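Asks: Okay, got some structures for you below.
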Structure 1
């Protein structure tokens with residue numbers, strides 16, 4: 001099955017197409033080829049990202065209501081933190097404990113000069 005699926009994907013990638021939409025789709029297959037069938041070879045990987053998208057849907061709505069974030073750092077935090085929490089929860093881990101552990105490790109990894117510039121809680 002896997003061998004046949006890879007053969008079909010390679011066939012789609014190797015053809016030249018007249019319609020722009022089909023060429024665009026073939027290019028998408030080309031760019032993601034190494035990852036398209038990961039769900040077949042790796043247990044626990046779902047064939048779609050529907051669960052992840054559902055988990056983030058509320059955040060997208062909130063972001064649209066709030067409007068644009070003011071800087072890249074804020075955008076990064078807004079996008080990353082909820083994703084981490086949802087991932088830990090899906091993996092059956094304690095999100096609060098994992099966040100605490102990650103922040104502690106990051107803090108301990110900082111040099112003393114970096115820590116002295118950071119506000120304390």
Structure 2
């Protein structure tokens with residue numbers, strides 16, 4: 001039995017051209033997804049979760065169509081400054097200082113929280 005993606009073509013909106021285009025992966029039958037994860041200096045909120053739910057839905061649909069999908073999501077644990085300029089205090093370092101704990105304790109606490117929240121959304 002041939003994969004569903006060979007019979008049912010997925011169309012994706014190309015914001016550069018302003019048109020819908022048939023999705024064609026670089027390697028037939030294989031799709032790679034990279035999603036930028038959270039910077040773990042506080043609890044995630046619904047706005048954060050919306051991003052991950054959207055990409056999870058795309059991941060599941062691509063698998064449903066028969067694609068082999070490699071889904072990679074990072075967790076940023078350093079280097080996120082207080083403002084957009086190249087100055088300011090790292091948010092994780094600031095949180096650690098305020099809570100009087102080590103920066104990696106902040107990272108561990110909020111990484112675990114992030115995974116627990118996502119698990120609740122299945």
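Taken together, the values in this text are just the output of simple stated rules run on the coordinates, not laboratory data. Just so we're clear, the structure is a prediction, and the values are computed from it rather than from any experiment. Cβ atoms are built from the backbone, for glycine too; each structure is taken alone.
Asks: From which structure (1, 2) was relative contact order in percent (Cα under 8 Å, 6 or more apart) calculated, if the value obtained is 11?
Replies: Going through each structure in turn, the value belongs to 1.
Asks: Which structure, out of 1, 2, was Kirkwood radius over Cα pairs in Å calculated from, if the result is 17.1?
Replies: Of the structures listed, the value fits 2.
Asks: One of 1, 2 was used to compute log10 I(q)/I(0) by the Debye sum over Cα atoms at q = 0.13, 0.17, 0.32 Å⁻¹, for residues 9-56 alone, and the result was -0.42, -0.64, -1.09. Which label is that?
Replies: 1
Asks: A value of -22500 was computed for helix-only ellipticity at 222 nm (-39500 (n - 2.57) for each DSSP H run of 4 or more, over all residues; to 500); which of 1, 2 is the source structure?
Replies: Source structure for this number: 1.
Asks: Any idea which of 1, 2 comes out highest on distance in nm of label points 7 Å out along Cα→Cβ at positions 33 and 97?
Replies: Of structures 1, 2, the maximum of distance in nm of label points 7 Å out along Cα→Cβ at positions 33 and 97 occurs in 1.
Asks: Of the structures labelled 1, 2, which one yields 0.10 when FRET efficiency 1/(1 + (r/R0)^6) of positions 65 and 89 (r between Cβ atoms, R0 = 30 Å, to 0.05) is computed from its coordinates?
Replies: The value was obtained from structure 2.
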